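These are the structures, in structure tokens.
What follows draws every value from the coordinates through simple rules; no lab data is involved. Since we're looking at a predicted model, the values are computed, not measured.
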Structure 1
Amino acid sequence: MKTTIILAHPWHGSFNKAIFDTVITKLEEQKKEYQVIDLNKDNFDPVLREEDLALYSKGETTDKQVIQYQKMLKETNELVFIFPIWWYDVPAILKGFIDKVMLKNFSYVETKTGLEGQLINITSSKVITTSEAPTWYIKFFKGNSIQKVFINATLKGVGIKNVKWLNSPYTTSGKKEKRKSFLKEVALHF
């Protein structure tokens with residue numbers, strides 16, 4: 001089993017990439033096996049097209065990349081998401097990843113009482129985000145789409161529990177020292 005890192009930021013000069021590099025460094029120091037899903041670098045197409053929607057209720061896809069990502073997730077025991085919070089939510093490419101990859105009979109089955117998550121091999125997860133808004137504002141005034149929707153509903157719905165969320169507020173406008181401090185905090189979680 002290994003750690004899978006999902007990076008959902010298009011610019012490799014971003015602070016998200018610095019977070020990614022910090023995570024990789026820590027995993028390599030600990031000699032942990034890892035694999036990377038860099039959605040933008042992989043040219044992942046997040047659009048759920050008609051041909052895929054026709055197969056959606058069967059839990060099938062025509063997208064070979066989706067099949068590869070599913071294989072990677074089955075080999076995963078720790079999952080790390082790294083992404084910016086845009087418009088108080090996940091980036092579109094990450095939403096598309098969820099829509100296309102987390103298919104029925106792969107990541108969940110339907111029961112009489114709701115979804116039963118199938119990705120129970122993933123025993124821990126970290127969601128590491130960046131934002132311009134302060135974390136308290138995202139949590140208390142904007143409906144907290146990261147904790148309440150992405151973590152408590154989406155990830156839990158596919159069987160991923162034990163999720164830790166770290167957010168770097170004021171990422172663009174804040175001081176360099178705050179960003180350095182956040183990278184040290186990220187390193188402590190690995």
Structure 2
Amino acid sequence: MAINLVKGQKIDLTKGRSSLSSIMVGLGWDPVETKKSGGFLSGLLGGGGGGADIDCDASVIMLDENGKLRGKENLIYFGNKKSKDGSVVHSGDNLTGEGEGDDETINVDLKRISPSIHRLVFVVNIYNAQKKKQDFGMIENAFIRLVDNQTREELVHYNLTENYSGKTSLIPGEIYRQGNEWKFSAVGESTTDSDIGSIANKYA
């Protein structure tokens with residue numbers, strides 16, 4: 001049974017789970033539903049009863065023990081779907097967020113992560129947010145969850161419930177190394193960065 005976390009909570013992933021080696025990180029979101037209308041606003045949002053066409057992108061920033069990003073190869077996103085050590089694999093880009101369940105997934109093989117990597121920071125940002133005048137106030141039901149790839153058991157689920165209006169990127173959570181164990185932290189932070197490059201530069 002999954003443990004539901006709130007912002008700021010941390011949990012051991014591997015302690016007591018010696019068999020846990022590969023996890024699926026699922027990230028999901030939905031466009032805010034708009035009321036049916038034939039008016040001008042409806043046209044802007046893509047028709048009556050639907051949500052805005054918002055393209056959210058999930059990424060992973062792989063950091064060293066000092067919290068630094070060492071090289072572009074440690075930034076995993078739709079343009080670089082696999083880490084150099086093969087431990088992190090991105091499923092690909094979902095352009096709309098429509099439908100239930102995970103919108104984008106990232107597989108993480110904990111056993112294959114390079115010893116030089118100590119933190120995996122998961123980021124979701126809105127593609128072309130400034131140009132499209134979009135922000136996370138137009139998104140609802142955002143979550144991050146971790147699933148054991150071997151047993152398919154959902155280990156952790158964190159719903160992001162804050163109002164992120166005006167924000168264009170989210171850091172829902174991170175996996176980090178502590179000794180020989182791996183832990184997960186429900187971060188739930190937001191920024192006004194418009195692309196993954198500007199977020200990654202903060203860790204350079």
Structure 3
Amino acid sequence: MTKHPIAILISGRGSNMRSLIDACAQPDYPARIALVLSNRPDAPGLETAREAGLNTVAIDHKPFGKDRAAHERAVNAALRDAGVEIVCLAGYMRVLTPYLVHAWQGRMLNIHPSLLPAFPGLHTHAAAIAAGASTHGCTVHLVTDGVDEGPILGQADVPVLKDDSPDTLAARVLSQEHVLYPAVLAQFCETLDTHQ
């Protein structure tokens with residue numbers, strides 16, 4: 001079985017990264033983690049990744065100032081050096097420029113905490129409650145130039161309960177994210193195998 005080398009990009013604790021680490025540890029899972037990269041050297045997820053024996057790198061965006069493309073060139077170089085085939089965004093809190101999006105066109109996945117196209121961007125759980133939505137959830141999609149607009153690869157939904165707060169709804173959605181992301185990534189790897 002081919003285990004496709006992936007990179008996971010994080011900015012925080014990396015809870016979705018943890019579910020991908022667990023999945024990739026299975027012998028019959030079609031991906032392996034070649035690199036965990038963060039734009040924040042203090043991201044708690046980096047320590048989690050190191051404890052799992054994974055290759056990590058922090059490329060702090062702050063020294064690059066407003067030059068997002070220069071930061072992304074450094075990120076892209078690290079991805080290429082690690083031999084990555086697929087990039088998985090997992091709480092990577094940077095709006096990407098066309099440079100990195102185009103460099104990984106069709107090979108960059110993101111998980112978003114809503115049922116896209118509903119509620120792109122931030123504060124999705126509060127937005128779903130405010131809109132009176134009866135269902136909410138998460139989406140794995142390919143990354144394109146538009147924010148949260150790429151082709152949808154998979155979704156999971158949860159009911160919105162009448163006494164939900166953004167935090168209680170977020171917790172239920174997050175548990176589905178941890179199931180959905182590894183499942184969709186496995187399907188994506190198998191699709192790559194059939195097209196190679």
* Name the one structure among 1, 2, 3 that percent of Cα pairs over 15 Å apart, for residues 58-105 alone of 43 was derived from. => 3
* Asked: Given that relative contact order in percent (Cα under 8 Å, 6 or more apart), derived from a single structure, equals 29, which label among 1, 2, 3 identifies that structure?
  -> 2
* For helix-only ellipticity at 222 nm (-39500 (n - 2.57) for each DSSP H run of 4 or more, over all residues; to 500), the calculated result is -12000, so let me know which of 1, 2, 3 that is. => 3
